[in-house]
1. Check the numbers for mean count of other Cβ atoms within 10 Å over residues 22-29 across P, Q and tell me which is largest.
2. Hey, distance in nm of label points 7 Å out along Cα→Cβ at positions 142 and 158 derived from one of P, Q reads 0.9; which structure?
3. Determine which structure produced the value 170 for volume of the Cα convex hull per residue in Å³, calculated from the coordinates; the candidates are P, Q.
4. One of P, Q was used to compute helix-only ellipticity at 222 nm (-39500 (n - 2.57) for each DSSP H run of 4 or more, over all residues; to 500), and the result was -9500. Which label is that?
5. Given a value of 0.80 for FRET efficiency 1/(1 + (r/R0)^6) of positions 94 and 126 (r between Cβ atoms, R0 = 25 Å, to 0.05), calculated from one of P, Q, which structure does it belong to?
Structure P
C-alpha cells in the first residue's frame, strides 16, 4: 500500500491516523459471523482499511461482528471503520466511523470518539457537502456512485469531475459505486485515493485475486526508459 494524505485535528497540532491509498474494503451483508470472518481475514493484506457495514444484522449481531472484525484488523494492522454508528465504533474500539447524510454531525461523532478517530463522510454527488465536511473536521470524503452498483442500484450518480474539484480540500477522497479494476484507473488519475468495493471483491470467483487487482491499481507503471 502507498501512503496517502492525512489531516490534523483542529487546534491540537497532532496527526490523526494515516489513511493509506488503496482498497477501501466494505463488508457484505452476511449474517453468519464465522463465515464473514473467514471471508474477510485473507483479504486484509490487500486492504488499506475495512469498513464494517451490515444492513441485515440486528444490534446484537452488529456488536458481535464488529468486535470480531476489530480483532482481525488489529492483527493485520488495518484500520477498522464502522458504517453509520459512532456508538458501535466506540464500543468495539474501532479506528473510526463513516457518516451518511442521516447519521448525525461530525462534531457529535468527534466528541464521542476523540480527536484521533478517523471520521469519513459520504458526499454523494455534491461538492458543497464535501466543502462542509472538510470545514467541520472530516478526515476523508467519499463520492459516488460513479458507475452502476449492484450493492446500491438506486444510488445517486457522481461525475468524475468531483474528484478533481475536491483536490483543493486536502483530504483523502474515496470513490465508490460499481468500480472495477478496469474502470478504476480513471478515478485514481482524477484524484481518488481509495476505491470502496463490496461485490467486486466478495462476489468474485477468487476474492483474494480480486482484492489484489484493486490494490495494484495504485501501483504506477514504470516510466519508459
Structure Q
C-alpha cells in the first residue's frame, strides 16, 4: 500500500509539473486534458484518479509555477542587502532570458489574462501565490510603513509583469528590448527613495538636458 500511495503521489506531481510548463508555454486555454496528460507521458484515462476537473489541475499547475518563482527570488536575494536584493530580482525578472522562456518563467505574464476568464478556483490559486510574491518584496522595504511598502511592492510587480507581457507581444527586437529597459528602470524607481534636489543643484545657470557627448 505504501508503494502504491508513493507511486500515486509521484505521478500526481509529474502531471502537475508537466502541465505547468505546458500551460505557460501555450496558455491556459491552449491544452486539453488529453494534451495535458500526454505532456506527462500518460493517457487521459487516469486523469480523474488525480483531479476532480481540468480547472483543479490548472490551479495546481499555476501554484507550482509561482512557487518556483518564489524560490528563485529567495535564492537571488540570499546574502544581499535589501536594495541589492530588489535590484537583483528586477534584473532577473525583466530580462530577455525571461521573455524568451515562457515555459520556464513566471505564470503571471504567461497565464494571468487567461485565468481572468477562467474558473474561480484558478483565480484563487493565482491570487494566493501573488500575495506571497508581494510579501517577499514588502520584506525588502523595511524602511517603509507596511501600507506604503505593500503599495510599492504591488506596483513594482505589476510593472514587471506588464513589461514581460508587452515585450513578448511585440516579438524579440529593438522595441521589445526597449520595453524591458524601461520596465527595469520604472520597477526599480518604485522601490527606491526619491532623490531630493539640493538648493545648489536647483540654482545652476543653464538646465542640462541629457549627457554630454
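1. Working: P: 23.5; Q: 19.8.
Of structures P, Q, the maximum of mean count of other Cβ atoms within 10 Å over residues 22-29 occurs in P.
2. On the way: P: 0.9; Q: 2.8.
It traces back to P.
3. On the way: P: 129; Q: 170.
For volume of the Cα convex hull per residue in Å³, the value 170 is produced by structure Q.
4. Details: P: -9500; Q: -22500.
That value comes from structure P.
5. Numbers: P: 0.45; Q: 0.80.
Derived from the structure labelled Q.
Every number here is computed from the coordinates shown, using simple stated rules; none is lab data. From a predicted model like this one, the values you see are computed outputs, not experimental measurements. Cβ atoms are built from the backbone, for glycine too; each structure is taken alone.
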